[in-house]
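Listed after this line are the structures, all set down as structure tokens.
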Structure 1
Amino acid sequence: MKNEPAIKLIRMAFPMIMYWITHNQKWFIKCMMPMAVTVDNIDDDIFETAKCSIDNAKIKAGMPSNVNPKDMRKCLAPTLVLAGENDCMFPADLVIPQSEKIITNCTTYLLQDRGHMNKLTKTEQDKVIEFLK
């Protein structure tokens, strides 16, 4: 929807390079911290998914492009946008207003005190399930 400038992710680069060189888990955790915000947001599933991504996927330099507002206005389906308040890549203060502006049938939800990687609370999981019904 609305990206943070890629330069803000530079703090992840050194720990990621060190992890690739050493395969030491401490570097991997340091790489994840800007996205997770707190260690509590890194459960086993999030850790393993991120590790598989870093170990096996080719990481593209730069951020994905922002969506074209003209194209998004064509989307008429109900859309739920969850955005982390402290997301280092797609921050809620940019994503939520942009989503509400360009998606016709949009419901937004702020994930307070969370980043890009986080666990949903039971209440938030229920909101998603209710939305999908």
Structure 2
Amino acid sequence: MATFISNSPVDTEAIGRRFAEHIHAGSVLALKGDLGSGKTLFVKGLVAGLGSSVNVTSPTFTILHEYRGGRLPVYHFDFFRVEDRLSVARLGLDDYFYGDGVSVIEWADRFPEFIPEQAQWLLFEIKSEAQRAITTQ
């Protein structure tokens, strides 16, 4: 378990960039934390750290964004608005989790039964207006 402290959005993105250095095909990152805790900023840094210059946004309404153009494709899921287990089951997650890229799931704790055992969990916490803590579990 390790904790990274971010004092700004730029710091949060930098933490994501550092994570990209150790990511490989089939990596799954399960993110949990309140709204505004830095999950999407982290993913923005991760995607940039993999060498892609695409614009990263939260897939809250679309459930999934795919980012290509870097060392590995990134499959960015958001379970925030997913209503039930059947909706998650229909996403065909195994194709992504065991495929050629990196899967990142925001709000993964809403449906933890769908997250594979090998996933790395990251907890995002708001410490103050500017400060965030990201803890690997």
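Nothing in this text is a laboratory measurement; each read-out follows from the coordinates by a stated rule. Everything quoted here is computed from the prediction, not taken from an experiment. Cβ atoms are built from the backbone, for glycine too; each structure is taken alone.
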Output 1.03 (Cα Rg over 2.2 N^0.38 Å, for residues 12-83 alone, calculated) maps, among 1, 2, to structure 2
Re relative contact order in percent (Cα under 8 Å, 6 or more apart): value 31 computed from one entry in 1, 2; matching entry is structure 1
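Using the calculated result 0.95 for FRET efficiency 1/(1 + (r/R0)^6) of positions 20 and 68 (r between Cβ atoms, R0 = 25 Å, to 0.05), pick out the matching structure from 1, 2.
Numbers: 1: 0.15; 2: 0.95.
Computing FRET efficiency 1/(1 + (r/R0)^6) of positions 20 and 68 (r between Cβ atoms, R0 = 25 Å, to 0.05) on every structure in 1, 2 gives 0.95 only for 2.
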semi-axes √(5λ) of the Cα gyration tensor in Å gets 21, 17, 14 when computed on, of labels 1, 2, structure 2
From the coordinates of one of 1, 2, helix-only ellipticity at 222 nm (-39500 (n - 2.57) for each DSSP H run of 4 or more, over all residues; to 500) came out at -13500; that one is structure 1
One of 1, 2 was used to calculate mean count of other Cβ atoms within 10 Å over residues 92-99, yielding 18.8; that structure is 1
